[in-house]
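Read-outs throughout are calculated quantities, based only on the coordinates presented, and are distinct from any laboratory measurement. Computed from a predicted model, the values in this text were never measured in an experiment. Cβ atoms are built from the backbone, for glycine too; each structure is taken alone.
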Structure P
């Protein structure tokens, strides 16, 4: 443009010199002014108005034949070239205007589909969206629709749907398929189809810059991330036990495609999730019969199973279920347990009201009153006689006596109480996990007050209110120290201690024969484990100890049972018998070998019985702690996961140490 202007000015200056060389009259003065105006117009930018004034001034100057023929022809060529140079951008824009694409938009699906099949020029998609933008001008000028942008919005939605269907959705499906195949590589066999097309690498599309569609921004990477987030969340909700697979896919998407998805924050279920807490709660009468409780390690183990494994229920399982269903199921569990105990107490009362049982307990009571002054301990022989005498009343088809069934009833009651304790511990474990991100539970900052002081928006204030409500709920659940055992004791205590239930006052006298019966049962169950016999095998059954402790508290017979000095009498009895056997072995050291073997077996049997009685004594003593008035403060810390594990290990070792010392 500067070059052409310079050439034009050289011609104008020459013409101006010729005009000024002669005398200036009115006519020549007009020509001189016109040529001067041309110089001024060409000295500035080559706008449309300046070029128009230049042509008018040259036309005026040429009327007086101030310009020669060769100058006129040169000026016409130079001005035409100057116009072309000044309007090159507009002419290119007009030549490349793609607004006609609106009337041929039927080609868009075909183009997008072909674009996804060929990634050689993946960045060319920006040019297509730029061409689509040319349709915006004519669409905004339409006057037959109100508002005028309605036609533009319809066209925009149509193009986006084509792009979503042909590109975005296919990219999402391809990425998900690739993640699944990579995650399950260990399960996938080599493909035997030679014509099968392998999964394509869509990384070039994911790394594209933002696409601009008629004023809207499309981020392919963000779209795929949101799709994966929705998919992982929905599938985890449908099948919670597959959460680990989707976590692996999430990590693989991050490392392979740089796709960072938001975690679903759903409760992490494990493959050994076992029975759900709701299922156990609704069928608690079945659960307490088919599961056995371990007091120290605080878990339930299945009694028998047709499979090669036994299901277990621990604190982690309960905590996961509470995270899934909410903390409200704890109170519901206590209500279901109350309904279950109410039915069991009816059977409990009927058994002790039976004439055979009541008469035997009265005889034992009378005998104990007679020998109490001279004998410090309740006679072990009376308990054994009671246990053997009940078997004479009849047996069930399974070979169980009435006392065996009564022992099972107490075990079921104890299992129900152990289940309540397990649910409470699971609730504390779940609350501690949820509240671990709160810096100080005693001094919680109010986010609503902070938002009000900062004068933030209304939406932020509402979010702060929700956050305060969640933190308040977590703090309340964590600090809540509801004594569920005390509730279950108080609700039955007044009725069971009433005068109309006088037949229950001698319950403590049936505990010695029950312990004898239980020790025989647990020894037989442990022997079945050594014999690899599935039927009746068990290594723990602390529900009986839990039931004894609970019933003694409900009936207020702890002091009466302690007056029997039963555990001391049992220990003294087995120590004396073992001493007798030891004396026989020493006195008959040179005797028959068969006699020595028999005495060794007898000594082993006495040691085994004494050990089981000691273990039962320690279990009952531990269970009675839960029903003391100050048990909550002493046990709350022990019911957490870490503290519970430590107390379990130390409790077990202490129990074994006591047994060894007594032995």
Structure Q
């Protein structure tokens, strides 16, 4: 499926769409906005004078919940499934129709209003993957309140920082979250976070789960089920409150280089317009079809494509409380796709690699009827070419790697299936989406030649859906994203654009290592390691070297069932990198490990691994899935004499 080297994008429709979005963004996005119901339709698309980089639909008013729920019921979709909840960790399945969803959300919104929540107020949501979490998000949107979802199980100090920054009137939480082998009590973490925060919410609504019921604090905490039942009996319901398109829909915190999280603000009108465009044009799904995003609502992907995108488009969305390989096996995602007839699956490359590791011959794929399944999309980390090729062979469907950030809220680059499938190039995120004017710049801010590595930047203004600012931190927004290259948004991602306009993201700019004066991409080396037939997944970091500045070190996890001598495989890997990239890479270190340290969203913690290797002080990342993996990396490095004594937690 690779494109020939001299091919241009094979779909004239894409070229016309993208060119139109840049030539006349006013007309393009006003037309896209017609997919929504507006209380006051916008008469102009963009106000360049508002904020640091302009604002979209400045005179429009709408309500996101109305567009995601009410209008579908009014249009006759009330009996259609809106949410399919599938929880293998609890053995629970539940179907929620659009009519059911409207009742749940309107009642919860009435309850929140009775707690004093109104337009512009913040509500923190600290919950696992349960339907009530979605009810909470939509109820906030219904009132014009601003929700801030914090990944369930986040450490108390991290939750405290977010409560302090967002100053919520109410916190919506669950008593616990459930992992395949353990129950995580959320309520003690919430109590500790509130105690440590400089802000105290007026009330907390606690969803009691039978796996670990929580002790409620008198005067502050209320039992979710009891409070909702009382509100329903009293006929307490809230109508949708139209808000300005430029008003915030949510705050989503992402890590910051200073240690303080950045509160990414998402405006209402631009975000809903962008997502509404992507559902038919990028993902090629129609209203009434089932869309499966195997992410978590705590991450941006979950906000956009578990909740808002599918529901805005009138799809059925799948809410999956499980894992890709351990609930119960590597066929878990294919089982869900099959049972609910999903047309599209969106997951992370790390999930795909985990599936490939446990089921290298794709035997679990053949166990399920995937006749209604049309495409697999990947995002969150760079998708290595070998895994993409494996999935193509296993599924016989398009496998699309696309690239976006928490800050953008939707894809910067991708392959627009609804406009027309472009040739797939393994390792590339394909082409820029509408509104993104993308270039690769050198350190002086000058465009580099085709095929040359540099920093990927986006010319201002950013398209609808992207962040207009950071919560309460406009100066930090400018400093973090807009000052490095005046007139451009700095993605802090390194990559190349080839002669066909295809974008290849090689990693964060701090993942570019300097080996004896040569700037090398760790992502390029990872692609070579991942191509070895015995390797399931890998990570390359640069280790401090007195002579060369840095030396690359590759950590590899072998596929299940591989019984060859790891030392022999490591020697083969060193030779493979020297063959594919050349001696300039100075690649001499390949270490076989049992597993890689990752966040709960599946991102490999390369930065922490590097600090361990360099003997620098490091702290336990709050998003880590299993803290023991970092000890294993430390031990592996010490066994090879590759780490000096440094401070550890």
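So mean projected area of the Cα convex hull in nm², for residues 246-365 alone, computed for just one structure, reads 8.8; which one of P, Q is that? Value 8.8 for mean projected area of the Cα convex hull in nm², for residues 246-365 alone corresponds to Q out of P, Q. Work out which structure the value -22000 belongs to, where helix-only ellipticity at 222 nm (-39500 (n - 2.57) for each DSSP H run of 4 or more, over all residues; to 500) was derived from one of P, Q. Here the read-out was taken from P.
Computed over structures P, Q, distance in nm of label points 7 Å out along Cα→Cβ at positions 286 and 302 reaches its largest value in Q. Can you say which of P, Q returns 40, 38, 22 when Cα extents along the principal axes in Å, for residues 422-525 alone is computed? Going label by label, the one that fits is Q. If percent of Cα pairs over 50 Å apart is computed to be 8, which of P, Q is the source? Derived from the structure labelled Q.
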